[in-house]
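Below you'll find the structures, each written out as structure tokens.
No lab work stands behind these numbers, since they all come straight from the coordinates. All values derive from a computational prediction rather than experimental measurement. Cβ atoms are built from the backbone, for glycine too; each structure is taken alone.
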Structure I
Amino acid sequence: MSWYAPQTFFKLPENDPLEKLFSCSDYVWDALDNLKTYIRDQIKPNVETLRARGSLVTQAAAIIGNETVFDVDWRFEDSKFVVSKDGAVLDGAALVLPGAFLSDDDLEIGEGVLVETGAMLKGPSIIGRGTEVRQGAYVRGSVLSGEKCIIGHATEAKNVLMLSGAKAGHFAYLGDSIIGSEVNLGAGAKLANLKMLQTPYRFKVDDQILEVNRRKFGAILGDRVETGCNSVTSPGVLMGPDCKLLPNVTAKGGYYPRKSLLR
């Protein structure tokens with residue numbers, strides 16, 4: 001298996017729909033070029049009824065499949081939210097809180113998603129089951145999150161794939177990147193995506209040198225990567241599974257194999 005193959009970075013569950021996205025990718029970063037088209041092929045928009053009252057959400061609403069329910073009650077229990085209508089619990093409902101802004105109809109909000117006050121969502125984007133889009137988050141479009149992800153407070157995401165369990169809880173920037181399963185980004189982590197000098201991205205692995213001509217290229221973070229608080233990945237960083245980037249450290253562009261410690 002080549003170091004740049006998607007399978008080097010991610011282990012997808014059997015029959016995962018994302019296999020289609022990666023199957024046409026000789027290089028793992030090719031998926032970034034196909035992400036928007038893939039989202040448009042897969043998306044089942046379900047916010048039209050909510051947006052009919054205006055892009056700015058003015059009262060809490062539940063979304064269950066394609067149905068929107070207004071005049072709901074909600075509460076938090078053990079860090080989980082419970083939505084009800086006239087005393088009946090709405091199992092599996094997503095909850096969109098007042099003050100969220102849904103820019104267009106090209107959005108799919110999955111089962112059990114929480115969209116908090118102050119979050120702004122642009123399409124085409126799919127927010128996977130059980131994901132949290134926290135206060136002040138900016139989903140700029142072409143964002144696909146798997147199950148139980150976190151797009152955290154004051155976090156900006158654009159042209160990003162987040163595999164299930166990926167978490168960017170606080171003050172992060174995610175640009176033109178793929179974030180593997182169970183990755184955790186520390187507060188203030190930044191995945192930079194644009195070089196100041198317009199030169200090719202250069203990867204040297206063993207005796208092989210590979211140059212990649214792209215305008216924007218963030219980070220590819222393999223499964224279970226961890227980045228410390230206020231860490232930065234320069235444009236064109238590829239980390240294999242289980243790598244660790246220590247706090248306040250900037251990772252230079254390049255490929256880092258499995259279990260690398262960047263300090």
Structure II
Amino acid sequence: MKNTKADTTLLFRQAHWAVPRKTLGLVPFEYATFSRFGGACLLPKWPNSGPIERMIHATKLLPAFWWLVTKIFKLQFGVKGDLLPDTGFIKDFWCGQGIVADPAFFPMVHRKEIKAVKNEIKEIRANSVILASGEEIQCDVIIAATGYKADQSRSFLPTELRDAKENDGLWLYRNMIHPKHPKFVFLNSNTTTFTNITTASIQALWLAELMSGGFNLPEQDNMNTEIDKMKVWKRESMPDASSSRAYMLQTHQEHYYDEILRDMGAVV
């Protein structure tokens with residue numbers, strides 16, 4: 001039987017920066033992403049960072065470092081045209097994006113086995129779609145991989161707690177507890193990290209240690225002070241994070257893990 005393959009078009013509204021599984025084909029991305037050193041080099045700097053991290057940021061070299069990283073990613077993937085993002089890597093990253101590219105994807109685009117088109121569907125017809133640009137693309141199958149926005153209304157919550165949510169999310173102490181409702185705990189629902197299983201596990205250990213008397217929550221005013229500090233930091237450094245801002249941790253997860261481990265008295 002003769003081998004055949006269908007034409008494939010990837011339609012997208014906005015391009016985002018992708019991260020290679022191995023930078024320059026050598027360094028696994030998790031070595032930089034899931035390490036304390038990688039977290040220390042992130043922009044913006046974690047608000048409760050330690051002396052070594054503050055020293056790294058004091059050199060003022062990190063913007064140039066991330067500019068170089070962006071250039072490496074661009075060259076490694078051969079990104080151009082519609083696939084070239086409109087914003088820099090750091091700004092795009094803190095919009096809630098985190099894409100680890102399949103090694104085969106960009107080579108397939110360059111070989112024109114996948115046609116990448118920046119546009120959107122205006123109308124779906126029997127055997128084609130009409131784009132906002134007016135172009136018509138013939139198609140047999142449409143896969144709507146558009147993502148979604150989770151319903152964070154949580155209508156089951158008490159009114160006072162439900163109404164505490166702001167435009168950029170529900171701000172909680174350690175991303176788990178509202179100071180006025182310390183007996184209502186959110187586990188792995190108010191965080192965005194790259195290793196969700198790890199996040200949920202450490203949060204569950206934190207809660208178990210709290211309930212067994214291993215440590216006590218700070219006073220309500222102190223919890224509010226910590227939340228306010230995070231609000232100011234995130235609203236200044238993540239202006240485009242929108243409704244996800246309160247939950248946004250991404251690769252700052254190492255900092256977050258260290259803080260809740262310290263609460264439990266663990267050595268980090």
Give the label, chosen from I, II, of the structure having the highest value of mean count of other Cβ atoms within 10 Å over residues 47-54.
I
Determine which structure produced the value 15.4 for mean count of other Cβ atoms within 10 Å over residues 39-46, calculated from the coordinates; the candidates are I, II.
I
One of I, II was used to compute distance in nm of label points 7 Å out along Cα→Cβ at positions 15 and 119, and the answer was 2.9. Which one was it?
I
Given 3.4 for distance in nm of label points 7 Å out along Cα→Cβ at positions 191 and 207, calculated: source structure among I, II
I
Computing distance in nm of label points 7 Å out along Cα→Cβ at positions 23 and 223 for each of I, II, which one ends up highest?
II
From I, II, which structure was relative contact order in percent (Cα under 8 Å, 6 or more apart) = 22 calculated on?
II
If distance in nm of label points 7 Å out along Cα→Cβ at positions 55 and 103 is calculated for I, II, the one returning 0.8 is structure I
Here semi-axes √(5λ) of the Cα gyration tensor in Å, for residues 175-254 alone has been calculated and equals 21, 14, 11, so which of I, II was it run on?
I
Assuming -2500 is helix-only ellipticity at 222 nm (-39500 (n - 2.57) for each DSSP H run of 4 or more, over all residues; to 500) as calculated from a single structure, say which of I, II it is.
I
Across I, II, Kirkwood radius over Cα pairs in Å, for residues 143-182 alone reaches its greatest value in structure II
Highest-scoring label, criterion being Kirkwood radius over Cα pairs in Å, among I, II
II
